[in-house]
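Novice: Pasting the structures here.
Just so you know, all these numbers are worked out from the coordinates, no wet-lab data involved. Everything numeric here is computed off the predicted structure, so don't read it as measured data. Cβ atoms are built from the backbone, for glycine too; each structure is taken alone.
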Structure I
Amino acid sequence: MPLQIEKYNDDFRNQIIEIWEESVRATHHFLQSEDIDFYKSIVQTIDFNTFDVFCGFSENKELVGFLGIAENKLEMLFLKPECIGKGIGKTMMDFALNELKITEVDVNEDNTNALDFYKKFGFKVYDRTPLDGTEKPYPILKMRL
């Protein structure tokens, strides 16, 4: 699927929050619904202009995914659930690696599909934290190239 990647602007804010929630509900089966609601309340407070965020658009101009980086670290990559497995994530990762020069990513230990996805790009686990950044018991694997 051809993909156009554009820098974030505030017109995309509500759509990327919706994509975040749809993606998490479809892929983070280890989370409880109340946890997703908790994390969504945090995501809704993010100023997406304070770091580099890029949006992926299909050929019919539909927003299908987004990624965010800070320095050399991929902080977020989320796709509409129906777009997972269609090469969009790969295209966005290639952009992040080649254009944005990322070298690190954190991933939930229980999100095995994401872990395998990042491994395909050469990321290796170098550390593990038993709690996530909000002190919830969802271990995080720190990965780097």
Structure II
Amino acid sequence: MTAPIPQAELPPDTGRGSLIARLLRVRVGWMLVRNTIVSSGVFLVGLGVLWLLVEQGGMDEVPASGIGFAVANSLHYMLGRAWIFRGTTRGVASGYALFLINGGIGLALTMALMAVLLALTPINYLVARVLVSVIAGLFIFVLNAAWNFRRV
């Protein structure tokens, strides 16, 4: 009798059902939990960078949001590769390149949503950034889980 394969070494579930069905699996739920923990931590780092740039540096809120996002996104890759999507077969260099592409998509979404919220509502820029992070964060998680790290 063979020993069970540790979950981190299991192959991705690609090709078995629709993307929605694959995303609704318990294993992916645990990846999302780990992603949420990492995302929350790096989000606070990005939010701190945003605050420093706006309040201490006098920078406009929208480009400062982009810079804060880029700092947090780079830290997120390192933690994501080691913990969230562990067991990926994607190479480090190609994984980072795809993570940056996904980050660019997330950055564009973040900045567009920030611009819309700040232009159309009286909402504080920090509150707007928190709201935007939920939408952009979930979108980026799906891109990375399915396309980059191939763990879904």
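Novice: Taking -9500 as the value of helix-only ellipticity at 222 nm (-39500 (n - 2.57) for each DSSP H run of 4 or more, over all residues; to 500) derived from one of the structures shown (I, II), identify that structure. The partial results should precede the final answer.
Specialist: On the way: I: -9500; II: -22000.
Source structure for this number: I.
Novice: If you rank structures I, II by volume of the Cα convex hull per residue in Å³, for residues 72-135 alone, which sits at the top with the largest value?
Specialist: Numbers: I: 98; II: 78.
Looking at the calculated values, the largest one is I.
Novice: Identify which of structures I, II gives the largest calculated value of relative contact order in percent (Cα under 8 Å, 6 or more apart).
Specialist: Working: I: 21; II: 30.
The maximum falls on structure II.
Novice: Let me ask something additional. Matching task: 22, 19, 15 is the computed value of semi-axes √(5λ) of the Cα gyration tensor in Å. Pick the structure from I, II.
Specialist: Numbers: I: 22, 19, 15; II: 32, 15, 13.
The structure behind it is I.
Novice: By the measure FRET efficiency 1/(1 + (r/R0)^6) of positions 24 and 48 (r between Cβ atoms, R0 = 41 Å, to 0.05), tell me the structure among I, II with the highest figure.
Specialist: Values: I: 1.00; II: 0.75.
Biggest value here belongs to I.
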